[in-house]
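Got some structures for you, see below.
Just so you know, all these numbers are worked out from the coordinates, no wet-lab data involved. Source: prediction; values computed, not measured. Cβ atoms are built from the backbone, for glycine too; each structure is taken alone.
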Structure I
Amino acid sequence: MLKPARLFLPSAIALATWLALGPTSIGAKEFTFDQTVNQQMARRLGIPVYFAVPASARAVLPKDIKTPDRLIDFRHPDAAASQANVGLRLVVAKRAGLARRLGQSGLVQTGDLLLTFRSEWGGAGAYPNIQMGISHVGLAYVKNGTAHNLDNPLDEDHLGVGMRADLTSNHYRTLKLIHIIRPRNLTDAQRANLLAWATRLNAGAKRVYPKQISFNEDYNDPKFKPGKPLQFVKHLGQIALGHNPPGELEIFCSEFAWSVLALRDCDPDQAGDAFKGSGVPSCIRPAMRPMRATGSYITRKSRSSYTGLADGPLLVIDALKLPHAERDKMLRSIFVADPNGLSKLSEGHKTVAETMQPKFARLETYYRSAAGGGWSGLKARLVGSMISRAIPENYSPTSFLINTLLPADSSNRTMDYVATVLIE
């Protein structure tokens, strides 16, 4: 940590760092707003307002964050007239040494979720818009003061050469933006357990992947089944413990992160015997309720209401409290395909976006009805129910961010938005 320049004469190293990062970074203690900087960030990000989140989604952070990186309170220009303060907390950071700085500053803690955020998806079409630009999620853990990542696929493309898992793999090295989402109220004991599970899984990655743990490319085929025991979480724990259970666990990235979080009450050094029986260990407990395609909160704003997998942009726009004509125009824009925007997607995501584009007509009806309220709200519930019946309860990468859009006092709110790392 570099001390403020007024307290001592900078060394040559400190001066070089100051020159490289800029004077606004050296004294940063908390996220601050500046109109000129805000305009610069708006141009740099180029995202629609529904790729940002209202202030109610934010985690409470200390006001003395110790980092040389710039901490910017970005407020989206399209939300300037709104009381919701829709925007992002931006950590503008150099790539070199990023994992160390994030771990030491506390901006990343064990158990946090690292969401791959692709700003170029903004306005590209219904699929990338509904996903809020999020394509992948990994789980973070802090070891020896450095932030590490745990991702499925458990390969070098995501964990790096030698499985170092310090945000230097090809996947993280090519990213420009990462959302940090924090599960609420994790205890020190739970973080210690998660650290132990993550360490075991990363250490055994070459042994277990892809023979015991493989990657499921079908996000519509989760292992979670309502009312059924979480046997797949137990299976993951058995693999991490080296029990070599029969069968292959095929699991996608967000289901993998969800499952590891479900082990937070299990101490791998003491709960080994519990994973040997036929039942699911009692310490396994979901950290976030799986979501249907559409939720109930937008039409029934109660503490017990919930969000849906496709509700993200709708909830952000609802928070803006726009005039009807302006709101409807923004809602329509979500479902318009932009060929130039689609060209910025990877081939895989582009194919999915183009295939699914015609299938979003019913969801657009749900969006516009839900936002209208009154009798339209009844229509939204009916349409939403039809959509949800065709899609299993799930936990997409975006779902962790969508959960933060519930009110702070919601009984179903288990996640908070921390910040977005903008890597230079």
Structure II
Amino acid sequence: MANPPSKPRLRFEEYLERLAGAVGHADRREPLRAYLTGLLLPGERKSVEPMAARVDPRRTRSRHQSMHHFVATSPWDDAEVLAVARDHALAAMDRHAPVGAWVVDDTGHPKKGKHSVGVARQYCGVLGKQDNCQVAVSVSLVNETMSVPAAYRLYLPESWAKDAERRRIAGVPGDVVFETKWRIALREIKRLLGEGLPRAPVLADAGYGDTTGFRDGVRALGLSYAVGIKPGTTLWPPGTGPLPPSPYGGQGRPPTRLRRDKKHRPLTAKAIARGLPPDAWKTLRWREGTKGKMSSRFARVRVRAAHRDEKRHRPREEEWLLIEWPASEPAPTKYFLSNVPEDVSLEDLVGLVKLRWRIERDYEELKSELGLSHYEGRGWRGFHHHAVLCIAAYAFLAAERARLSPPQALAFLRAAALPRGFRPRGTPGKDRAP
């Protein structure tokens, strides 16, 4: 008698059924299973052909064609699949703690050539410099235990958005227009709120947080934020603000705009930090790292953002400026603005901004283990389909890990032996896949 299926296998089958409902047509169920299995199996390369060989080594060509059609051409809705994956991970997350934050970030995929959709010379976080790459904007739901991406959208540079021929070849939908990354993030946050996801503060680095429009947009959606800003961001120090409108002279309309002059001007975040007394700084620990507890020095003060407030009629609301200045550094290293309640403790505020570290683990594993950057197609649909399937694989893996202590591998997924001499396309050498 055959051994009964293991509980992880049964959960995987149930998960596949829910995902299959999102991809629609019954014919898509088998390539969905093959693709997810290929992503979860060990292997250095997670592009379609190597995965097809690991999943079905005796029928690599036909399996490759089926999986390629499923990811690159088949018209299923990636947002629906991502919602199923997200909710699966959220159920596991809720057993440990509620959602603590929404983390906005972008991730780069280095690329050669110029034909892959959205590829351009732009800043690539993976490389830490400007280079040829694709960039995707993401929104992740996190707590101290785990996290999962809930939105993932390609940033389409203006050079692509205005090029009708490149759009046609890459299959960019007609309603996709050029948007800055922070506007893409706001749109995705609004969409997720409409789906009833649990509200939590929005976290982001200075690439988003330094943009006043992004912070105002988050506030307009009824959410709080704790976001990075640059050292040169101008702020009104504690107890100060812009000057009131000029006195009415008796003619015309009374002045209503706020003012500043040569003697009454805001300061940079760096200048405010430098002016704080020694007793303003406190050393705090916030989490376990690979080398033990992570700690640093922090200070915070109440400030008002000063961006273009001379065109406003009312001062901006007070919020927290949080500054990190490690004792070993000659100057402060990080600055954050947050409109969370004034009575929040320093420890809780530091813990909130440091939740961003969770997604670094997500994307490290999504790229190194699950092949997020390995897709070799050039089209809009394939880019998003592959990414969402990687996230779906990650969501299942994260949920399984949340059940175990310590985490264990998915033992029921084992690769078949590859045919002798198999080499996927692009591998150096004479032997190629049949």
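For which of the structures I, II does the calculation of FRET efficiency 1/(1 + (r/R0)^6) of positions 151 and 319 (r between Cβ atoms, R0 = 30 Å, to 0.05) return 0.75? Attributed to the structure labelled II.
Here the criterion is distance in nm of label points 7 Å out along Cα→Cβ at positions 47 and 79, and among I, II the highest value is seen for II. Assuming 62, 61, 41 is Cα extents along the principal axes in Å as calculated from a single structure, say which of I, II it is. Computed on structure I.
Assuming 98 is volume of the Cα convex hull per residue in Å³, for residues 95-174 alone as calculated from a single structure, say which of I, II it is. The correct label is I.
Given that Rg and Dmax of the Cα atoms in Å, for residues 87-238 alone, derived from a single structure, equals 16.9, 55, which label among I, II identifies that structure? So the calculation was done on II. When distance in nm of label points 7 Å out along Cα→Cβ at positions 119 and 231 is computed for each of I, II, which one produces 4.6? The value was obtained from structure I. Determine which structure produced the value 0.35 for FRET efficiency 1/(1 + (r/R0)^6) of positions 71 and 271 (r between Cβ atoms, R0 = 35 Å, to 0.05), calculated from the coordinates; the candidates are I, II. Label of the originating structure: I. I, II: which one has mean count of other Cβ atoms within 10 Å over residues 143-150, as calculated, at 19.1? Label of the originating structure: I.
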